[in-house]
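These notes open a run of structures that come right after.
Just so it is clear, none of the values below were taken in a lab; they were calculated from the coordinates. All values derive from a computational prediction rather than experimental measurement. Cβ atoms are built from the backbone, for glycine too; each structure is taken alone.
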Structure 1
Amino acid sequence: MTIPRHHHWIGGTMTGSDDGEFFPDLNPMDDSLYAYCACGTETDIDVAVQAAHASFARYRHSLPKQREAWLLRAAELLESQADTFVDVLVDEIGSPLLKAQREIETSVGILRSAAGATRQLTGKTLPTDTTGRLSISTRQPLGVIAGISPFNVPLIKNIKHSAMPLATGNTVVLLPSEHAPVTAMKVANLYAEAGFPDGVFNVVTGFGADIGDSLTCHPLVRMVGFTGSNRVGRHISALCGKHTKRYCLEMGGKNPLIILKDAEINPAVQASIVGAFLYQGQICMAASRIYVETAIQEEFQSRFIAAAQKLGMGDLRDPATMIGPIIHEGQRNRIREHVADAVSKGAKILCGGNWRENRFEPTVLTDVRDDMLISHEETFGPVTTIHSVDTADDALKLANQSRHGLSASVYTSNLSQAMRFADELEAGMVHINGTTIQDEPHVPFGGVGDSGFGRESTDPDLSEFTEWKWVTIQHQQH
């Protein structure tokens, strides 16, 4: 079998790496070779940014109806090519079928929402203290936007890091995860086929540790959008501060799911299964801490464990499969370390804990203490912890004892209690009687604390990707 080789996408053409090097892109099911991709250099980054900057001079004057049509066409193409994108998501990142289909559906929605936003770039007519003056404000695009995307939902994040920048008249340079470069190239093909001008959307593949700073610090890059680890996010924040750039960071979570004694058990169990184990827990919104009031803890726990043990671990293209492979050996070792550390300090494994080649069984731990790594660090695997709490106040206090604050859920039939939790949970997103994993194109997606800075959404993006300009017209001369 011939292994495909992929180059960068710069200025509307496939462009080889400056030094001609490639790196292997592996299928996480068995770590077999999936593709070779161009290994980007600092020179490649500069060429891509220069191409995006040159294209911006023209693209910033494109009409709303043009950008709207290109984005809608991209959405239509993504729908029509869904099977092809499913194949890439399954084979490149080990995505089970239903998760891949959900990712495509969400991405289509993001593109259509961005298309509508092209007509929302409104300014204002302002009052003025000067006679004979018309005072107005307008919004103008920034220029080149850098997007740095992760492996776990690469299609969604590649689209999120590009659709609204393109809708607002900016150009984009995308640096995808080295574990999902082919997905990014498929997005580049999508935009090209949709009719976007050459150089408006560019992709450089490679290792963020080697070339990420070159992109973030490039003098022509006006803003950086990043999704990934807290460690890298903090680094990007410091660089952007030093170089006076805007940035938006989404850096993961340690998300609590709270089940109070008046909750309906079955929906709570189903939400916990999805929250903890969708895409084998490799999702920033995963429910990695489950707090249950003591009165119903035994019933919930038995049902939850029974459901977890039945989760499919078969063919990734079988709709019954929910648990796929862990993306790479480094992440597998992180899961091993977290579980081993917890068990060595007294935690009990209620189910799971075993590897099946590159897959880890759905694993539930109890008797977890604060001195365990898993209490505070994001495991990013099919592992969750159950904690028994005496009261709702205890659950709220424990849920807020985390540096992260991305998503949180609470199950209760008490409306007053629900609204109190919605107000007091320290998270960017709170779901009442719903799982922690939720997203829509127009909502303010993001977290607080170590989970991020800024929000991804139609309305916030209209501000983030544009800048105000004040214009006066003196129409009466004295």
Structure 2
Amino acid sequence: MELWQLTISEAHKLLVKGDISSVELTKAVLERISQVEELVKAFITVAEDIALEEAKAADERLKRKENVTILTGIPIAVKDNICTKGILTTAGSRILHNFKPPYDATVVERLKVAGAVIIGKTNLDEFAMGSSTENSGFFPTRNPWDLTRVPGGSSGGSAAAVSAGECLGALGSDTGGSIRQPAAFCGVVGLKPTYGVVSRYGLIAFASSLDQIGPITKDVMDCAIMLQFIAGHDTKDSTSINMAVPNYLDALVPDVRGLRIGIPKEFFAQGVDERVADAVLKGIELLTEMGAEAVEVSTPTAEYALAAYYIIAPAEASSNLARYDGVQYGYRCEPTPNDIVAMYSRVRKEGFGREVKHRIMLGTYALSAGYYEAFYLRAQKVRTLIRRDFERAFEACDVLITPTSPTVAFKLGEKVDDPLQMKLSDVCTIPVNMAGLPGISIPCGFQDGMPIGMQIIGRLLDEPTVLRVAYAYEQASGLRNLQPPLKTAAV
């Protein structure tokens, strides 16, 4: 096995034993990037020099056996809407083409304290608005399982990088499915924690009441490892939950006896590919064979989640993105007009992509005088009903299991001109964000050679049970650390 094929837990064992060094591991990952990045295009920035310096520092920690953690010396990629001090952070937008933050996001700071190596910044749909990473302001990312297909979005770069072996783990952000859907498309594991469990300080905001940072990894154990280090209260984030962080690794037991699995019928309705639904149902069947009990439940307002989301999220985006005006940082049009209003107009016209402009206009309209109650307020009421539906469903079960996406990864360009079909890619994940619940996507099979994702949803703050079920299924199915049939650019 090549070093870049290792999981975080496997690499950690070799590092602490002294069988490999962090510099060797980091160089192996950088070599892998040089071999496949031309094909996959997962990164906006590869921080080679910084990564090697951090790897040397990690090796010193390992040598002295001081402050060594499971992440010490491990190459990790970071989605490019999460601030990294001194490293270009664009949010996938030309309006931030030259922005180097003067500070680290809290999650990045915590990774560095743990001794992780930041290998680079991954591509995304501009400002995390999209489901395919085709809306990036720079270039589309390709799926390592089939380079003619999308990796999902908006964290497509992070999912593709993990899948292709260009890092051992990655951070993504999830507003309506942007961690789980690309994880499903790329055959990896992606977790969206409960809203408020992971600090959003330093995350470039899209929709502040929905955004959440989470890990994308090769298996469930690595997901729990990364969550352990990034979770926890942060005084810099007013939405951060002041809670004691449980030991997520303690939840990783291959035993689901006595657990009740809810099957929400609305998530298996028309629009979900029959083969995807069958794969997920077979996954549930495997869990019942292991001792879990399956019960059918209903979340009737979930079908309205997509419509409500596309009122709430654009409304929040229209407010958050108002700060990009070309005055203090980011893109400024040349020559600069003497009239400031004209400058604002040109900067935003030239700096924002089509999808971002579309959502800003939708959000501004929904918040405008005379329409606020008809759209935004009504959408928030629907959000409350969705949350109550989930609460009722959890009275009958411990977790819910659904498809992560209604289909496997689709072809590049297939849905670019069909915005409704593109948005329907997140129909299974959006309700989870609307209710603020934790959800994980794990591989559960294949369709025509492409991975299928199974989504496990838990109660608020019940990441341990979500991880337990995911780990038990992964161990029983053997679907972990999947290797795509990706040839190097040199072949």
(request) Could you figure out which one of 1, 2 the value 52, 42, 32 for Cα extents along the principal axes in Å, for residues 68-299 alone was computed from? (result) 2
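Suppose mean count of other Cβ atoms within 10 Å over residues 76-83 works out to 14.6; of 1, 2, which structure was it derived from?
Working: 1: 14.6; 2: 29.0.
Of the options listed, only 1 reproduces it.
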(request) Supply the structure label, taken from 1, 2, corresponding to distance in nm of label points 7 Å out along Cα→Cβ at positions 180 and 276 with the calculated value 1.2. (result) 2
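Between structures 1, 2, where is percent of Cα pairs over 15 Å apart, for residues 84-123 alone highest?
Numbers: 1: 50; 2: 42.
Top value of percent of Cα pairs over 15 Å apart, for residues 84-123 alone, among 1, 2, belongs to structure 1.
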(request) Supply the structure label, taken from 1, 2, corresponding to log10 I(q)/I(0) by the Debye sum over Cα atoms at q = 0.09, 0.10, 0.12, 0.16 Å⁻¹, for residues 28-195 alone with the calculated value -0.36, -0.44, -0.59, -0.95. (result) 1
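Quick check on the output: 5.5 is distance in nm of label points 7 Å out along Cα→Cβ at positions 36 and 268, derived from one of 1, 2. Which one produced it?
Details: 1: 5.5; 2: 3.4.
Structure of origin is 1.
Can you spot which of 1, 2 the value 0.92 was calculated from, given it is Cα Rg over 2.2 N^0.38 Å?
2
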